[in-house]
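Every read-out reported here was derived from the displayed coordinates using simple, explicitly stated rules and does not represent laboratory data. It should be emphasised that the depicted structure is a prediction, and the values quoted were computed from it without experimental measurement. Cβ atoms are built from the backbone, for glycine too; each structure is taken alone.
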Structure 1
Amino acid sequence: MTWDRIIVNVVGLALIAFIVWFFWLVKARGVKAALTSAGYQEQMVLVKGGYTPDVIVVERGKPVRLNFVRQESASCSEMVLLPAFNKSAKLPEGQTVPVEFLPTEAGEYEFACQMGMFRGRLIVEP
């Protein structure tokens, strides 16, 4: 094997390792919801090509209010579903829609659009 083939193979393996690390091994840390004076853990969520932030960290046993603001016209983003908390909401374009619930169990819970194309995660800490 010549030196140029060795270099190409090493660079190729390094790129493969980077892709595996970036897409499968890195976990998003998430944004901690702010505690309001009313006792809610509150977070604004922008709906535009996905959810921003898409990972939200809250504490168990304290009420949560997620304020969704939809800034696009794609039909997929018209609704958000939080199946673990039996919640869903229609998201009119340009309006802030609060979704309130009380997480009683620690764990990770998904929220998504009705088609499952936009996905987010709620991390409930003990």
Structure 2
Amino acid sequence: MKGIRVLLVEDNAFNALVAQEELEDAVENVQVDLAENGAIAVEKMASGTYDIILMDVQMPVMNGYEATAKIRALSNGKSKIPIIAMTANVMKEEVDRCYEAGMDDFVGKPFDTGELLRKMHALLTTSADK
């Protein structure tokens, strides 16, 4: 995963800092770009290039479900980007809603770095095969 570009969508500054530091410690030359809400994430996706999105679910302005739907509607291949939901609510209904919204996987918060990295690697490997 060396040198991957990650769009981290997180409205909580502390959570964003922790996630960014964990990724920087674990992945060589990772590039992490922060979006504070779903609307900013959609804008960044439209103008930028990323390998994977880590998407908070509960955010002001535009939540993770709405942002995922808008990203899935983008053209020129950007709609296929892997999206991992990051949510503190891991009840089955919430997890199902993440998949229904078009997210590829999820991790609970606080997240286990090893689990997040395994899921990122699996999705990046799968998307590279397509």
Across 1, 2, mean count of other Cβ atoms within 10 Å over residues 15-22 reaches its greatest value in structure 2
Which of 1, 2 leads on distance in nm of label points 7 Å out along Cα→Cβ at positions 23 and 103, largest value: 1
Using distance in nm of label points 7 Å out along Cα→Cβ at positions 79 and 95 as the calculated read-out, with 2.8 as its value, let me know the right label among 1, 2. 2
Work out distance in nm of label points 7 Å out along Cα→Cβ at positions 7 and 71 for each of structures 1, 2, then name the structure with the largest result. 1
The value -14000 for helix-only ellipticity at 222 nm (-39500 (n - 2.57) for each DSSP H run of 4 or more, over all residues; to 500), derived from one of 1, 2, belongs to structure 2
Test item: semi-axes √(5λ) of the Cα gyration tensor in Å calculated as 18, 17, 15, pick one of 1, 2: 2
